[in-house]
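Next up, some structures in structure tokens.
Read-outs: derived from the displayed coordinates by stated rules, not from any lab. Since we're looking at a predicted model, the values are computed, not measured. Cβ atoms are built from the backbone, for glycine too; each structure is taken alone.
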Structure I
Amino acid sequence: MARIKRGVHGIKHRRKVMKLTKGFRAARRRNYRVANEALLHSLAYAYRDRRVRKRDFRSLWISRINAAARKEGMSYSVFMSGLKKSGVTLNRKTLAELAISDAAAFGSLLKMAKDGSGKAKSA
């Protein structure tokens, strides 16, 4: 039976790891064992943070909407509740964009939210 030399695949794997760690600093780039560990951590962080990014953006949008609503003397929760009761189904990303770029449109939404929240109190 012929002898099987298995160096090729190991070298291929190490070369792939070292290529992926290009741009890391010091031993994390040069030393395979340290580079492999750094690569595993970086891939885990990348996977996790793709989900965290969505949370971060949602909290940013909420902060922007809250700031714009408070300028007009209304809290975020009252504003969102009023919009829901008025039947407005805009998402937070769009509301935040309107709050920044189109103050007139956001003002009309604030008015609708006030009307919506007013109906709930009288009923």
Structure II
Amino acid sequence: MARYLSPEWIDELHQVASTSASLRAATADVVLVVQQEVTGGPGGDVAWHVVLDHGNVAVRPGPAAVADVTFRQDHATAVAITRGELAAQAAFMVGRLRVGGDVAGLIRHQRALAGVDDVFATVRAGTEW
């Protein structure tokens, strides 16, 4: 069981994403880099990103060289969204989640991104919060 936002947790996300046949199929036509920035956590600020590239999916620690979309939120908001206690849309509407970059790309690729979220569910279920 990995601690939320730890290097081990990010590696677990990578392992499930990079080996998922269903995710490979869902992202076959997608090229997109989504970065997450979480501020004010117990270990300080954390950035990580998901790279979708024609069916290849990677999750990497740190900021992306170039991100198409960036989500920025404080630690409490990130935990609530990740645990399913707060919808990302609701957090965005009240200013707890900021989105930058190609928001149209998020809409265009929402089915593929839903597949990423589905695959990450197994990691979330075993996360130490």
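Details
- Winner on mean count of other Cβ atoms within 10 Å over residues 61-68 once structures I, II are ranked, highest first: I
- Computed 57, 15, 11 for semi-axes √(5λ) of the Cα gyration tensor in Å - originating structure among I, II: I
- Structures I, II, by percent of Cα pairs over 20 Å apart, for residues 5-76 alone: label with the highest value: I
- Relative contact order in percent (Cα under 8 Å, 6 or more apart) - structure with the largest value, from I, II: II
- Mean count of other Cβ atoms within 10 Å over residues 13-20 from the coordinates reads 12.8; which among I, II: I
- For -27000 (helix-only ellipticity at 222 nm (-39500 (n - 2.57) for each DSSP H run of 4 or more, over all residues; to 500), calculated) the corresponding structure among I, II: I
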